[in-house]
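A.B. asks: Pasting the structures in now, so scroll down.
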Structure P
């Protein structure tokens with residue numbers, strides 16, 4: 001989300017709201033409804049891109065749009081795991097981004113005063129669902145989803161079968177464990193291992209502290225009897241044993257010794273693409289990843305759920321949602337706002353532009369874009385059509401997400417080095433007590 005994604009996963013500290021837009025001069029408009037006309041030609045677009053794997057396509061779109069309209073479009077892509085810092089830094093400049101990402105509830109709380117209301121804009125009217133939009137407590141449409149994603153465990157069926165197993169054998173945690181441990185134990189004989197490296201550096205740790213953590217949040221959410229609409233003040237931690245089940249399975253049956261995960265740098269997606277491992281914890285965005293596309297190396301790859309030992313998980317589906325939501329800077333000039341709204345509309349209505357986005361992102365929730373070519377999203381649809389439950393992205397409610405995940409990474413690294421009960425207790429503390437601590441820090 002990745003990125004994310006998640007991802008994917010970026011946080012915005014509470015203090016940012018007070019300082020982030022100091023240098024953002026210019027007049028503002030109260031909402032985006034003025035985009036019914038064309039751009040005046042005076043404005044420009046600065047897109048701060050959240051997804052590193054989208055950079056090449058984003059740069060192409062910027063060039064295409066400028067050539068077609070004469071409107072300057074600049075794209076800067078934040079390095080993986082650095083979006084929050086990059087956004088804060090860029091927003092303090094006089095030429096701040098006009099198009100950026102607010103991808104979760106915490107982000108809405110921190111940045112809502114600096115986001116244009118997108119309700120009734122042309123881009124919003126192109127949406128085919130409201131499911132991925134984010135609103136503030138006043139009902140303002142703060143940001144709109146620009147792609148839909150799924151994450152889980154990506155599998156190379158050929159390697160599974162080469163090891164003497166069948167994909168249909170994997171139905172729950174016990175059957176997954178059987179296949180994974182058998183492959184790992186015979187890795188030298190087979191020439192490949194079970195899981196790719198489970199690196200805990202910034203480029204990879206979000207797969208576990210953000211995405212895999214979602215299984216605990218999701219099942220806790222379901223046990224409460226209602227879907228979260230805001231972050232709960234506390235967690236019960238009732239599903240920590242299930243998180244441990246899957247996490248242990250991954251780190252102890254992979255290409256890299258758990259003690260060597262802290263520094264990262266093992267390029268897990270490349271390992272999967274090079275067929276060095278049969279299983280890979282990742283998301284649908286990896287299908288068209290510009291650097292190491294799974295589509296070219298493992299074209300028959302499939303995605304399966306986070307099997308973790310929960311009762312009834314044979315009916316589990318994939319984790320589906322998005323943290324990829326476009327927001328327009330309300331502190332930039334009206335000309336820049338209009339130019340940005342026009343660019344967004346063009347991205348989802350121009351045939352060539354929308355095709356490029358679909359090919360890279362998998363699926364866009366807009367009325368007139370091409371159909372998805374991403375099989376991982378088809379996997380998600382197949383699970384749903386069979387009556388399996390969708391695991392929503394409860395992880396989006398992580399409070400003070402950067403600080404929360406840093407503590408998780410630290411605790412997990414200690415556990416990876418020494419898998420003692422005492423060290424796992426520290427993981428539980430970071431996971432559960434850390435949530436309450438960061439909730440208080442974010443909400444007072």
Structure Q
């Protein structure tokens with residue numbers, strides 16, 4: 001018996017020693033964008049974890065502590081964006097699309113699509129315009145999207161097969177609304193079923209063109225109603241009642257496209273909370289989406305802290321022509337949208353127009369000084385700071401990436417960290433101060449020293465070695 005016990009103990013010790021895994025080091029390749037634009041997503045010399053010197057600035061990464069899965073980074077292919085890209089000559093268009101969507105460019109992987117006209121389209125339209133009620137949707141057509149939007153999206157998917165697409169309506173067809181207009185008004189309950197069928201036809205129509213719709217939002221900015229451009233008021237109770245019709249319609253059509261609610265500003269917490277809590281919608285609503293135009297990312301963080309298991313999407317913010325300081329805009333975007341919103345639970349970080357012309361258009365009655373991720377002029381294009389902000393994430397995160405725990409001892413050093421399905425680790429660090437910051441970086445107990453330059457953003461793309 002004693003011999004048997006000794007044998008068992010020895011066997012257990014051997015098993016335990018065999019299970020103990022050696023902690024591996026990481027090799028990180030930095031990609032740097034300086035606020036003075038002397039480096040733009042530029043690859044720098046790699047460095048490895050191992051021995052390091054102590055520093056007052058510490059960034060600590062724990063790959064075992066995982067949070068939300070990331071769905072992607074990008075902007076909106078409005079009709080205006082599709083139009084200005086399409087008007088480039090073939091060679092220039094192909095170069096721009098590669099810069100946006102290929103792995104040699106920034107590999108943008110999430111695009112939002114206005115379902116019909118928005119404030120950035122050539123004029124007003126929907127997919128089912130009619131002088132009289134057309135509840136069978138006999139006049140439904142994607143003809144307008146087939147001109148400029150769908151061809152560009154097909155090219156984008158060819159460049160990046162992981163690209164996800166989200167549809168968002170600015171307005172239902174005028175005949176479905178109380179004012180019989182696209183600008184303003186609300187959806188009549190009589191037409192809830194017909195409007196749900198409209199969504200079904202949109203998803204199926206895009207699928208027929210080789211484009212899967214990953215998600216839709218029920219209504220763009222449902223609390224904003226204007227006579228200046230397509231818009232539609234939709235109260236929380238109205239959205240609840242409509243989703244209770246839309247959800248079963250998707251199920252009946254075997255559509256697995258996600259339904260996302262709210263899609264408006266950070267400052268309103270009641271509306272998205274009501275959608276998540278309501279018995280009519282909670283089985284159909286995948287999550288809720290936020291915009292940046294009122295409130296702050298702290299409001300989103302508060303919502304996330306209250307709903308840690310909810311799917312949160314950040315879906316719109318725009319650059320403004322009167323604020324075009326590259327360095328300041330990079331800091332604002334990192335602090336609020338990319339690092340900020342992602343650390344506050346967002347699965348996406350999306351900007352508004354993908355591309356606009358030098359006059360900030362074509363416009364359809366809305367913002368007169370909104371800036372695209374790209375500016376197109378005279379058959380040339382300029383990659384704006386928003387392009388590099390997106391690229392610091394989209395170029396390095398793979399489908400299925402998860403946010404992981406990242407802490408910093410210096411509030412001027414903003415950081416977000418991720419682990420890809422293959423185990424590679426990606427850190428995005430932004431130094432918003434005017435001074436270089438010497439950092440002791442620790443990843444799962446392995447350390448290295450790195451200097452984050454003043455007013456700069458760096459993506460550290462890391463793989464395990466050894």
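No lab work stands behind these numbers, since they all come straight from the coordinates. Computed from a predicted structure; not experimentally measured. Cβ atoms are built from the backbone, for glycine too; each structure is taken alone.
A.B. asks: Upon calculation of FRET efficiency 1/(1 + (r/R0)^6) of positions 183 and 375 (r between Cβ atoms, R0 = 25 Å, to 0.05) from the atomic coordinates, which of the structures P, Q produces 0.35?
C.D. replies: Label of the source structure: Q.
A.B. asks: Of structures P, Q, which gives 180 when volume of the Cα convex hull per residue in Å³, for residues 271-430 alone is computed from the coordinates?
C.D. replies: It traces back to P.
A.B. asks: Given a value of 24.2, 94 for Rg and Dmax of the Cα atoms in Å, calculated from one of P, Q, which structure does it belong to?
C.D. replies: Q
A.B. asks: When helix-only ellipticity at 222 nm (-39500 (n - 2.57) for each DSSP H run of 4 or more, over all residues; to 500) is computed for each of P, Q, which one produces -11000?
C.D. replies: P
A.B. asks: Can you rank P, Q by mean count of other Cβ atoms within 10 Å over residues 151-158 and just name the one with the largest value?
C.D. replies: Top value of mean count of other Cβ atoms within 10 Å over residues 151-158, among P, Q, belongs to structure P.
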